[in-house]
1. One of P, Q was used to calculate distance in nm of label points 7 Å out along Cα→Cβ at positions 56 and 80, giving 2.4; which?
2. Hey, relative contact order in percent (Cα under 8 Å, 6 or more apart) derived from one of P, Q reads 12; which structure?
3. Have a look at P, Q and say which one yields 1.03 for Rg/Rh (Cα atoms, Kirkwood Rh), as calculated.
4. For distance in nm of label points 7 Å out along Cα→Cβ at positions 288 and 336, the calculated result is 2.1, so let me know which of P, Q that is.
5. Supply the structure label, taken from P, Q, corresponding to FRET efficiency 1/(1 + (r/R0)^6) of positions 112 and 320 (r between Cβ atoms, R0 = 30 Å, to 0.05) with the calculated value 0.10.
6. If helix-only ellipticity at 222 nm (-39500 (n - 2.57) for each DSSP H run of 4 or more, over all residues; to 500) is calculated from each of P, Q, which structure is the one that comes out at -12000?
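Since every read-out is calculated from the coordinates, none of them should be taken as a lab result. Remember, it's a predicted structure, so these values are computed and weren't measured experimentally. Cβ atoms are built from the backbone, for glycine too; each structure is taken alone.
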Structure P
Amino acid sequence: MDTSNLRNTYQMLMGFLIENGYKKDSLSQTKKCIRLALEAGTSPEITSYEDLFYLEVIKRGYKPEEGRYKSLRAYMGNVKQFDQKGIYPRGMNHKNGFLAPEPLYNQLNAFYQSAIDHHFAFGGVNGKQEKTVWVESRATMNFFKHLQDSGAARFQEIENKMVYTFFFNGEKQIRGSDYCKLVKAVLKIAVPLYGEAVQKILEMLPAIKSGRRNFQYLTQEESTKIRACLENEDSGLTHLERSTGWLLYFLGLRGTDITKLRFENIDWERDQMHLVQSKTGEPLSVPMNAAIGNELFDFITTERPKNATTTVLLAKSRPHGELKGLGHIVGKIFEKAGVRTESGTKGVRVLRHHLVTYLLSHGIECDVVSSIVGHRSPESLKPYADADIEHLRECSISVAAFPVHNKLFAI
């Protein structure tokens with residue numbers, strides 16, 4: 001393996017890591033991979049970084065499920081990327097593609113690829129979002145790969161058993177009704193092009209009953225505890241965590257919209273936020289109350305690293321990049337508030353769900369609630385109705401007029 005370029009430039013890589021505040025462990029692991037490349041990489045049997053990686057794995061006895069295996073893969077990939085392409089790391093959680101499996105699309109034969117191409121071209125003609133078309137296509141790639149591996153190279157060769165085993169493994173159901181709907185959407189678009197062969201596959205798809213359960217909504221007591229925790233400056237939460245909590249509690253923003261929030265989205269003079277939603281692509285304007293504004297100001301002026309990325313909220317660890325998710329922050333808020341510490345549903349969706357159900361239960365019109373949380377249609381509120389207990393009780397029918405034995409229950 002040619003290591004001449006790395007030998008001349010590795011100090012630039014290490015300088016970049018030090019300048020950008022990478023931790024001691026990251027520096028040590030990167031040095032280790034550079035040393036392996038410069039020393040062992042010159043051996044005749046080592047022709048690539050992949051060979052070098054597997055040689056070290058065998059030597060150390062690492063297993064794929066172990067953290068040290070994954071760590072070596074990440075750092076070796078960073079060194080390879082810098083050596084061969086001159087690309088510097090973008091945070092240790094950023095995937096560099098080293099030893100990544102071949103893309104699913106490339107694993108399909110030309111026939112199935114053409115069917116996926118057809119959906120990318122025509123799946124959104126009726127106004128369906130590009131992201132939705134991609135999700136449908138991705139699910140169907142898995143379906144086609146299963147059929148291909150089962151021996152069907154084209155639609156005409158597909159049998160009932162092949163379709164059935166994609167959803168059931170012989171012992172239990174492994175994919176549900178939502179997944180089946182994604183596949184069905186792609187096949188329906190394909191009918192005009194492929195005709196009867198696709199229609200037969202649609203008929204083979206199993207009728208799977210929806211397994212939706214009622215959502216574990218926040219009770220009034222839990223909501224009060226969370227709010228009190230966010231208001232308490234001695235709760236042990238940072239300004240980053242409290243800012244995130246208020247954005248979820250009062251605005252119900254989606255997690256991706258919070259992590260991608262930029263300074264230009266905040267209108268400090270009018271106390272408003274204006275953004276384009278990542279899920280729907282629709283613009284959204286929401287008020288920014290004092291709790292949100294003050295906490296964001298405190299975070300920006302006292303905690304936020306200077307000269308960092310353009311997003312407002314940043315990861316606490318160096319290098320301070322965009323937050324990859326909010327689950328850990330929401331989990332800490334629940335913990336500090338003493339809510340669901342043993343078990344129970346937590347996460348961004350719980351607080352978003354709470355805002356919607358709170359507004360609905362207080363008589364706010366559906367179209368107003370939809371505009372607040374950024375739904376494209378009021379129809380999207382239907383799944384939230386199961387938590388509006390007070391109004392559901394109003395729809396119940398009394399059984400007082402029917403004779404019931406007093407040993408069963410008292411009316």
Structure Q
Amino acid sequence: MTARMRIAIVFSHPVQYFVPLFRLLAKEPDVELKLFFATKVGIRPVVDPGFGVPVVWSIPLTDGYDHEFLPRADEIDSVGFRQVYNPGVGRALAAFRPDAVILHGYALPTMLKGLAWCRLHRIPALMIADSSADQVPPGLRRWIKYRIVPRLLACYAGLLLWGERSEDYFAGFGYPRARLHRVPNLMDESFWAARAARAEIRAAFRAEHGLAEEDFVVMASGKLQPHKRVADTVEALARPAVATAARRTVLVVAGDGVERGALEALAAARGVDVRFLGFVNLDRLPQVYAAADAFVHASEFEPFGVVMAEAAALGLPLIVSDRVGAVGATATARPDENTLLYPCGDADALAATIARLRDDEALRTRFAAASDRISADHDGRRSVAAVKRAVRQAIGRDGAEAR
């Protein structure tokens with residue numbers, strides 16, 4: 001009988017978007033999994049700097065898999081380069097005796113120390129990341145990055161990535177594509193439950209919020225920060241292509257942050273109908289998606305954009321700026337399949353795109369069906385298989401020498 005793969009995963013904190021993957025991996029009969037968290041961010045109530053309000057996620061973040069918090073986790077209250085340093089990560093990994101270690105990015109001292117431990121003990125290290133080319137800084141910093149990062153990446157036996165643009169980004173550093181593994185992000189179970197009852201949820205939400213069935217409801221979700229460019233969508237609703245149509249268009253915003261006050265003032269000044277829901281927790285968020293007719297993501301900087309996968313899981317057509325990382329022929333947001341692209345920052349083009357989707361029922365129906373089909377990749381099976389394949393590849397290449 002083949003021995004179980006002992007997989008250690010080191011994360012800065014229990015990230016809500018990864019918890020479903022951890023739980024599914026823990027159920028695999030050929031995997032012995034243990035998570036190591038550097039902080040308790042997300043477990044205890046802290047003010048999220050992006051949302052600007054205290055956030056405690058509604059789902060149990062540490063149930064369903066073996067885990068431990070690294071020494072100093074109680075002392076760290078934010079996720080940043082200067083904060084996240086756990087000198088005891090090596091001792092914790094040594095006690096577990098992993099066959100392979102998966103590290104969350106390379107931008108935190110704890111992850112780099114974990115990588116150093118792997119190198120010292122000849123244990124294959126893999127990295128999970130969602131970076132894309134939009135994150136490459138200009139000028140001298142770009143020059144420096146393209147000389148340092150390839151050397152760092154050479155220390156990893158494989159990379160676990162969310163999307164097509166992320167794969168292109170790391171391949172651009174010369175990393176072998178044969179060691180790039182697509183791991184579609186997973187959603188909480190509440191999204192799949194809502195998917196099965198969309199019609200009832202849609203009717204209930206619209207009744208609760210005074211939205212008529214004939215209203216064309218577009219949704220935005222996330223942290224209300226300048227780079228998310230939610231103001232572009234508000235401006236688009238005021239353009240004649242949208243504002244003068246007989247069918248009312250309403251924007252529903254699920255999220256909070258530093259721009260909320262300015263966005264509310266802008267909506268009032270432009271005379272457009274925007275419903276600001278504030279921070280919406282994961283147990284309620286699927287209801288908002290289910291009530292919408294389309295999802296708009298106007299961000300100018302987005303390595304991936306988990307909201308794209310969430311919207312697709314509820315069968316929504318997508319309207320996306322050309323700066324979002326979840327776009328690609330094999331990604332979640334697929335142009336002219338379930339997605340309409342527009343130039344980031346162009347409110348007129350965004351308005352025309354919203355109007356086009358609103359007025360073309362056949363297009364909406366086709367895009368909705370495509371989102372349903374594409375989102376099947378996010379049910380967990382493909383992601384679990386990809387992680388296991390990546391680990392097997394790493395152990396097969398380096399494991400014999402390490403033992």
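1. Values: P: 1.1; Q: 2.4.
Checking each candidate, the match is Q.
2. Label of the originating structure: P.
3. Of the structures listed, the value fits P.
4. P
5. P
6. Details: P: -15500; Q: -12000.
Comparing all candidates, it corresponds to Q.
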